[in-house]
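Read through the structures below before going on.
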Structure P
Amino acid sequence: MSENRASRVNGDVAAFRAIELIYHSYLTGLILMISSRAGTARAAEVVYRTFRRQQLARFLPGLKKLGLDGLPHAVACAQYHYLSNQVGGVKVEYIYESDDKAWVRYPPPRWIWSGTAICGIPSEVSRAMLRGWHANNGVVLGNPRLGFVCTGQTVDGQPGLEGYYKEWDHDLAPEERLQFSPGERCPPFQRDLAPKLPQMTWPEERLQKVLRNYAMEYITSIVPETIEVLGPDEGGHLAGAAARLVGMHTFDDVASLLDGVGAGAAGFAKAFARLARGQGDDAELRTEGTTTMVRQTSWQLMAERRAPSPAVFDAWNELWIGAALAHDRFMRVDISQRRDRGDPFWCWHFR
């Protein structure tokens, strides 16, 4: 038996939601895992590199796409965060003060530190996010006078991560591009004065696909960066351990989003193929005797990463091992072929 349908065609909104949940949870869980097992300094380095990679890849194209590239730099940067994070479903506020100073504020609950996870995030890890992205906007824009001043962090007990972009009247030294001024407070947010996305009606399918992509992009960045910073042994172990736990602990919610997962290996394999299509892969489901196989030639999650370490795949695959264990702890999951190691496709066997 054969079943081959790509999510790019079938528009499986439930699968989009499930993938968003899995990867959002994995992002938070992996940062917590590194912080608690490998230490604050190395967790901060992983987060810094993750956000710097995102910033270099997305910031300038995003400015142009949102029509902000003609604005004063401080205003353009703050509006970019306001509008782009809205698309991703993140709570965010924007306040204009002058052409040289504009605020951005992320009120609680923080999307990235969902639920009680915020209690385990060190201040240095939150600062690393700002070093990776906000502090580098002036560099990317070719404006050495532009920097970011952080006036509060949720992880430190303040009611939101907040700060402002400012253009000084002199060039900033590298260590001045990110500054901290906890005595200042962000002015009140006035929604009617904030910029707005173009008025359009987004079908639920398109919106859920955007939210899915938003969560997936973070995993595209953070898992390889974890391997780079900690090495394939330690990094792969921690990234895999976090993935397995997340796979187990999100499975019930994922199954609910999918309106249930059938019994046994065949039921799980069908759900696995559906989730693969939900993240844009060409999953093909086959059954031979008591074994159900899922074969795919694409891996959209890492399509932008050139030749990632095999440890990246090993870690990511633990998401599905964990989910399988939650579904049926006696089920066997094996991989007979791996395209990241030279085979023509990936092939999972569920028994």
Structure Q
Amino acid sequence: MAGKEGKCCFVAEINVGIVGATGYAGAELVRLLAGHPAVNLAVLTSQSYAGQAFWEVYPHLYGYVDMVTEELDPDLLAERCDVVFTALPHGHAVAVARAVKSRGKKFIDLGADFRFTSAETYQQWYKVEHTGADLLGEAVYGLPELQREKIRGAWLVANPGCYPTGAILGLAPLLRTGLIETDSIIIDSKSGVSGAGRGLSLNTHYCEVNENIKAYNVARHRHTPEIEQMLSALAGQPVTISFTPHLTPMNRGILSTIYARLKDGADVGGLPELYRRFYEHEPFVRVLPPGMLPGTRAVAGSNHCDIGLVYDPRTRRVVVVTAIDNLIKGAAGQAVQNMNIICHLPESTALAGPGLYP
């Protein structure tokens, strides 16, 4: 049960483990949690850098994080930690989840392994067998603005993908109120290169990315069914979208421009107020005033999602624009937000404040 007031629900200090700590999302988790007043970083694992000091891999944390990374031992990890984060490629989180469950601890996965209610959907889009299908019914999709109460009681949280976070938050008010035609949704998203991860790839070499912007995985991106799953739940009926991601020559950030056709009789003038009311109590969603649209620079380094919208009377389409930092609200920041909820801490702990500019 609770120790000191404001601490975690089960201990006075939360012992945290991060699996995959030396990827970009894992490193942002380390940075955020190193400054979290209720957290003790207990274990950092890395397949590529085991045995090295963390600051040798990420020099910006020299003097802040003195830990040495370790090889992964799921059972020992779960024994030493109260909350475990995994920041791994798909297909690698199940063994850790089972070890965490067996010891009654909490688990937050930044990968895709627990985001779907159907193992068949996961296998169709990710082309690997799901070895933890029996756990899917226990997982909660960790988008706090829409799932807060479910997250509060969960032991297993599936942190949303970066593209889905901006897209779902941008569409939620419209779908919840039934104002748009569900077969009309187009999502055009542009991401910084850090979304591709830290591994070497020809597509993310400097000469391939600099002074270039390109679409990729058109009509087949793996985040498509994740977006559709949550949008369908909001709409109360199946939703199919057109989703096109693009790679842009910037380090971080996602800008999503979303198009949807309004139903006949929809109150066009009430759209700004609808969004303000829908998110008025959300600390990390900023609905911008009319005439102002989001940019990735304004959210860089922050856990915010900025939203702006415009109605086009010629096409009867509403155009919603969202901006997030793909590594913070799209990954590590949202994961910390979920941990705060699970542990009954103020939701903005270690996340408050604006980002960096310029």
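From P, Q, which structure was relative contact order in percent (Cα under 8 Å, 6 or more apart) = 17 calculated on? Checking each candidate, the match is Q.
For Rg/Rh (Cα atoms, Kirkwood Rh), the highest value in the series P, Q is held by structure P.
To test your reading of the models, identify which of P, Q gives -7500 for helix-only ellipticity at 222 nm (-39500 (n - 2.57) for each DSSP H run of 4 or more, over all residues; to 500) when calculated. The value was obtained from structure Q.
Calculated for structures P, Q, distance in nm of label points 7 Å out along Cα→Cβ at positions 103 and 335 is largest in P. Identify the structure, out of P, Q, from whose coordinates distance in nm of label points 7 Å out along Cα→Cβ at positions 47 and 63 was calculated to give 3.4. Clearly, the read-out refers to Q.
Here the criterion is percent of Cα pairs over 16 Å apart, for residues 31-70 alone, and among P, Q the highest value is seen for P.
The numbers here are math on the coordinates, done by the rules we state, and not lab data. Keep in mind it's a predicted model, so treat the numbers as computed, not measured. Cβ atoms are built from the backbone, for glycine too; each structure is taken alone.
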